[in-house]
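What follows is calculated from the coordinates using simple rules that are stated; it is not laboratory data. Please read these numbers as outputs of a predicted model, since none were measured by experiment. Cβ atoms are built from the backbone, for glycine too; each structure is taken alone.
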Structure P
Amino acid sequence: MFFKKIDERIKVLFLMMLLLFALVVGRVFYIQVIDYKKLNKYASNLWSRDLPIEANRGLIKDRNGVVLADNLTTTSLVLIPNQIKNKDKTTKELAEILGVTYDEMKEHVYKKASIERVHPEGRRLSYDVAEKISALELPGVYLVKEAKRYYPYGNMLSHSLGYVGIDNQGLSGLELKYDKYLTGKSGAIKYFSDAKGNKLNLSEIYVEPQSGMNINLTIDINIQKSIERELDNIVDMFSPEMALAIVMNPKTGEILGMGSRPDYDPNKYKDYSQEILSRNLPIWSSYEPGSTFKVVTMATAVEEKVVDLEKDHFYDGGSVNVEGSVLKCWKAGGHGEQTFLQVLQNSCNHGL
């Protein structure tokens, strides 16, 4: 009886151990097979780092495909402080090349960060400066690609195109209006490092950036060039406070050209006052059409057969009361009795 009870206990213990083993195996299988991607992603995030690669901004073109807003490829300075071996030497040499003080560069080199973008002194570097930094071959010092907005026609259509900031974000005009479409998706060079930031001997992964969407305008560059030339002539001849011009297709409403003075070069927008940058006169400055619109109202009346130019008459007494407001004719005392053809000829305010 005694041995029988022991035998039963052994069987129970064996079943429990077998069940525990099955649970362990099941858990390992779940981790290794089912939950692998999720856990691997968590692990990768702990020891992977990204060197950013900025995407090209979408192009802005005229109706014929001529590029009005383009991109230039530049380089910018990025540091990985934990990989820098000699911080004092790196600080001195970078400060000398970039033309900044030792203390200014020290803030970047000694910063406790996984990746430090040297801003603004290390942004949009010239070819010569980038070559000097590259020749140093300093550990933890990287040059990454960045796109710089470039307007090949300078001042032309400047108010309409607008301009972008140092981070390629739209700040004015079409660049601001369609910023979410023009902005691309940045890529990266993924590298791997340990908890101290030391680079691991693993292959780097290149994530290609995606350029922004291109935009085609209704603007015709040849018409736009003519507008710009005539506006310059007006300024040279009369020195006005402002001048503006618009060319539109009356059948479709498409704007074929538009410009104003004063204007600016969006490549150098920081050199101009906000008053000049923000005043797109064809949009910002509005005028009453005045007598130029009288022909439109008269043509509408004739087409709808409301009046007969020769037979119908109108008496202009010099003024008329409209809901409590007195509107006067440009001619003192008015034009008196007249046909509607004479109303148009005399530009009679009340008759039109």
Structure Q
Amino acid sequence: MYHARFKGTHYEIGFRWGNLLYSKGKHLMDTVPFSVEGERERFSQKCIPFYKEYYPEILEEIRGIADGQKMKAEKLEAVLMSMYCIMPEQKCSCLVFHGIRPDERGESAADTAVFRKKKASGCILARNSDFLTEIEKLYMNCIYKLQNGTYSFQGNTTAFVEMEDGINEYGFAVGLTSVYPKVLKPGINAGMLLRYGLEKCRTVPEFVEALGRLPIASSQTFTAADRLGNAALIECNCEALEVRYISEDYPEVCAVNSFHLEQMKEYRVKDIDDWMAEERYSTIEDALLKNRERSREFAEEVLSGKHGFLCQYDRDTGKDTVWSVIYDLMEPAVYRCEGNPSRKRFKRDERFQFRDAGTTD
């Protein structure tokens, strides 16, 4: 996994990175594993007005990258704005639950149940990113320290600029899973929506409110948590949005590459290769049901396939879990496995600085 630190305005960050790659003879369009001509170009240009209105900063970053690469921004826009919309490929798994520290677990199941209801216990958000092995050396972990009033964040991505999971300086964490679209309209796609949340939201309710007013292009789930103990599964597309918060009735939530909340089930698409999404969903659900010991170590076990199928892909088919990440909001802390967690270890990332829990500005 490629690691990068970015500081400055959106345009400055884009230009410096694009120019750095160009100076080393690396051209981003050479790494794109699909053609951007035709449908992708037409769709991306229909999306531009929505980015101009709701998220103009990201267009500045794309323009900066293009200037640094000495190319037209339209090519990069066709790549980035059509992702998660035209022929989506990312196949991922997410779960979130209220964590229990080893020294705070009750002696009985009843004690544990009481503890799980306490928001003060904090949340643990865990995610596997499943994608194509042919470009796994290009996947990035990024630390952004932005100007212009946006929040600093750390994120992971298969596509520069967009983010697939991340956490910001206030301890708001979110991960996505793409869903094959039954309906599609021009708007802002999953990776851009997630990054928007990292830059502009401190809590899960703020992110939910933002999704309710932003024009959504793609179909996806977001699994989100914050340091106040809020956590939720959000399933949405261009026509509908449904949210399930963690509560006494739903003490945990999980997501794969299909919709499971009642309102969204009508948007399921059958007979597609979803990389065994329902089997992955059953694995997570069963693990959460059968295991009351909720900890970061438990999340690592689930992600690494110790409770059933989740990451055990045959690499000869060109697919694999290419990274895993755990956002422990009780500390807060980030633990990342750069590769398939059934074969590689999680390591704590100490580089990112969080604000104190009581900080408001």
Structure R
Amino acid sequence: MRQLILNRKSIIPGMLLAFTLAFISQFIHNNIVIGSQKPISGVIIAILLGMLINNTIGVGKIFRPGINFAMKKVLQAAIFLLGLGLSFMAVITTGSSALIIILICVSFAITITYLFGKKLGLPDKLATLIGIGTAICGSTAIVAASPAIDAKDEEITFSVATITIFGVVAIFVYPLIGKMLLLTDMQFGTWAGVAVHETAQVIAAGFAFSDPAGQIATVVKLTRTVLLAPIVLILGVIYANKQKNAAGDTGKKISYIKIFPWFVVGFLAMAGLRTVGDSMWLNNEMWVNFLDNTKVFSKFLIVTAMAGVGLLTNFDDMKKVGIKPFIVGLVASLIMAVFSITLIFTLNI
């Protein structure tokens, strides 16, 4: 009990910092109006403020537990609540329409990244980790897959840093490209959900474009994230087969229960609640107000999580990535971006 209380207290400083940046970011967003538009997204402001703080005065160790909590648990809570913004059928329809693009892009990205990494002389495992991080869900996929292939600590570090660099760049670049290409909310949400790496980065890019695009990007990203468990299983089997000659070595065991993204289930449950609620209380003022307030609160939680992303983005760490992993990460990111948007236009998403 005492340890639990201490753990809860340890997240308070970082959470207060993230909440403060979120409040400031939303205030700036709401008060900068050009014409009838608010051109600067709160999520972008939060990330920039966090990056500015971390790369100038720095973030002390006392803040890090709370910042990590904001990036993970607060973001998951926001994803739960985002489920209330869409009916269950809308979620299923959106996810299924993007599934073919996801499957093609994930398979293509992992294969090409691995082969290109090997061509540049990267170790097998490093090339594999960069590929799965790009194709599935960034550092989460890397950390989940690393035991299955018995990756070294430095390989994990390099791959996470590489993926982080291009994921952060995508948050700012994708919305600009989306506006230039005159993408619809559906097109951009699908594109961001398929091509951007981390869940947090996908949500940031999506909501920076528009709120509907952010919701669509979340659905598509969660559909893509579910592929993590089978991909890790396949990698584990492949690696185990490679180790057949080592007596008794079948690779490390993986807990698929632990790596399964359970927040996807929460999102679907909330979408189901929205469907039932609309069928029973569609014109009920209390239900409508509840949905409106939930939407505002979930958006604030997203901005809070994005403040955490910025607060943990360190330019010095990024500089330590070698040129070869950087090149492989760049090529992998470009493959996902170009290949996915091409499929979106081809399939008339």
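A few remarks follow.
- At a computed 1.3 (distance in nm of label points 7 Å out along Cα→Cβ at positions 131 and 227), which of P, Q, R: R
- Among P, Q, R, which structure scores highest (criterion: volume of the Cα convex hull per residue in Å³): P
- Source structure of the calculated read-out (distance in nm of label points 7 Å out along Cα→Cβ at positions 51 and 339, 3.4) within P, Q, R: Q.
- Among P, Q, R, structure where mean count of other Cβ atoms within 10 Å over residues 219-226 as derived comes to 24.8: R
- Rg/Rh (Cα atoms, Kirkwood Rh), for residues 59-234 alone derived as 1.09 - corresponding label from P, Q, R: P
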